[in-house]
Structure P
Amino acid sequence: MTRDNPLKDFAVVTGAGSGIGRALAIELSKEPVVVLAVGRREGSLLETTNLAFGEVRIVSADIGLETGRAKVLDALGEGSRVKYLIHGAGVCPIERVTDITSESWQKIMATNVDARLFLTLNLLPWLQKGSRVLFVGSNSASKSRKGSTAYCVSKAASFMLHECLKLELSKDGIYVTSAIPSPVNTPMVAAQIRADSEIYPDSVAYRRLRENGQLISPVTVAKFFRWLLTEVTVEEYSGKQWNIQDKSHHRYWLGDEELFE
């Protein structure tokens, strides 16, 4: 590789147009990597780049579709590697279980589960020894919630997917983990707060958390995730599912700052 065409290290962040994904794309732009910010809406992704500290490239695509994932691969090209892959994209429609259709179910699974599996597999030629894959987890993987059956099922599937990928990819020196950031002040949570409590009773609890200042800023979550990706040893990184509320690691990345807004 010549000096005119150096190897590039990428951080691929899905869901980078808002919430945790945007905050993490901005935070990782402080690292010596090119951030590939992936999301559906080009305008939102451009807003992310305007807030970044380093090089951020955007890919406007629906990664729930094979054609969308192909756009990510095209953006990487040859002569590069993916140092960090963060699966942050997710959808959480609020609906009664009786209103779920085959089409709506498949759309949720395509984004929350299928994209995480197939994008990881598609990126294997770019994921080299030492690369890290991070799944944004959720308490909904183990907590049933009225009004979000499909989301809960998808997050449970995502958790087991990361566990299986961890076993399968470790032989190649690719390290996989999941981290729960909840409860975060994101557009998704805002939509849950606005939801009809008859359909989604947890809207009341989330509203109370917001009123009491007990939501976590996406910026704080991004600091946590950057620490996981860049500073934690590989053995620790893939040794467990992480939780932002576990105080045992706060001194390493949070310091004297407050966890909640």
Structure Q
Amino acid sequence: MYYLRLIKLFIQVSLQEEMAYRVNFFITLLYSLLNLAIGILSVVVIFTQVNSIHGWNFSSTLALLGTYLILGAIRAIVFGPSFDKLVGIDGEVWTGQLDYTLSRPAPMQLLASARHWRFLPIIDLLIGTGVTCAAIFQLKNGMSIGHILAFLCALIIGITILYALLLFFASLVFWSPGLLATRVFDGVFQMARYPLGLYPGWVRFALTWIIPVGIITTLPAEALVGMLSPLTLLLSTVGAGIFVIAVSLFFQMGLRHYASASS
């Protein structure tokens, strides 16, 4: 309960800060609509040339795009703002502000992951949900409650893996304080908006096993269209849990490597 009250306080402070710049709402809205237009236009262009790509048709690819937008919005709302404060030449590690953060009576991983929030990306979350609902409408003849429940479970798995990836990239700052590691991740994450079948074999391997951004969007989309087996869902759940634990240990190792600005 203490941690929940702490997160509630973080949300309240972040909301007060964001409301001070209301013009950002219109900028964010424009950016979200452009992002949506580019995503849908690219899918439409692809499927005016072909009917399917490695088993992915227009409806299933639309579901993948909706999943990508939802996960991108969650990253921008919850995890991204805190990790962005940690890394880079203006980040807490580089400037030494992490010394003050470490002195606070709360776990450092919680502070690094959820201390800062942004709320304007809720627009992206609503748009992504709308795209996913449109995909469900397209797939309604082959849709069942089981598919939707599997989609929600796979989406939670995707969020878990997304968090672990962001935590891993943020942890690299302890060895290279000026590294904009989360920006590198953002560039790779852009590739997750398309089916893995679009990419050459070595890229598919990298997006599946090295930086698994393809997994976090593909799993929920496959669950929604009935392409995901229960065994794959179970193994993915176990794998996501192991991944989070391993990255958390890596983060703690990075903290021990941190050299205080006052030392």
Structure R
Amino acid sequence: MIRPNPDRRDVLAMAAALALASPAKAAAMTRSSPIVELRQYTTRPGRRDDLIDLFDREFVKPQEAGGIRVIGQFRDLDDPNRFVWMRGFEDMPARATSLTAFYGGAPWLARRDAANATILDSDNVLLLHPLGADGGFDLQRPSSNGFVAVEIRYLDRGAAPAFADFFAGHVRPRIAQAGAQVLATFVTEQSANNFRLPVRENLSVLVAVLGFADAAHHAAYQAALAHGSDWRAEAPEALLAQFARKPEVLRLTPTAGSRLRG
């Protein structure tokens, strides 16, 4: 559960964060966030919708007031007790300042106990940055989709840079050809965690966020990939071990308050 304990420095930092959240910065963050957290929460049985209602109503605007871009909130179709969401930051120093402001601010402190009462675990967090110049989200893009798939590939750290290049040149085009709309691609941000909430460290991942009209179109995409040509045949020998691990796939539907719709 999330239980940051603010001190005097937290409260003082709030004003600094709010000053940083200028309209120009907010507009820039709408296009792409250079630092992104992918957060998976396990809720208490039957409490996921309680958390979603509270989150969408009370926690989006206060985070964005402090310079955080709340990218999207989702229900996991395969786990009724999983809530998935993403938020973005301009850089790592801005992350520390904005999180300090939010978790030391009145909106969070007034509703922290209510939120924590719905959550069993909130430690499954990946800290990411976009893969390439076009890797981040375009949140101004109109979308009629209503389904998001997140593919998480766990990599050997030494092979991660070469695999990222191979993914961009060979895998991403095949994904698009199979019917997915590639919304964003990310790799692990290796900077040290600079806020007291935990993130998963000492690992390397490549994350693809894909959009579809619905779950049926996602299933058709998976079938197209399974029956298409095997791109592993094009991979250098040093990367073959990376394909031995199946990616973790999150099948998600956006909440009513989610900016990202698929």
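The value -12000 for helix-only ellipticity at 222 nm (-39500 (n - 2.57) for each DSSP H run of 4 or more, over all residues; to 500) was derived from one model only; which of P, Q, R is it?
On the way: P: -12000; Q: -22000; R: -9000.
The read-out comes from structure P.
Quick check for you: by mean count of other Cβ atoms within 10 Å over residues 64-71, which of P, Q, R is greatest?
Values: P: 16.2; Q: 26.4; R: 22.9.
When mean count of other Cβ atoms within 10 Å over residues 64-71 is computed for each of P, Q, R, structure Q gives the biggest number.
Out of P, Q, R, which one gives 18.5, 59 for Rg and Dmax of the Cα atoms in Å as computed from the coordinates? Mind dumping the intermediate values first?
Numbers: P: 17.9, 62; Q: 19.3, 65; R: 18.5, 59.
Comparing all candidates, it corresponds to R.
Only the coordinates and a few stated rules stand behind these numbers; no lab work does. Everything numeric here is computed off the predicted structure, so don't read it as measured data. Cβ atoms are built from the backbone, for glycine too; each structure is taken alone.
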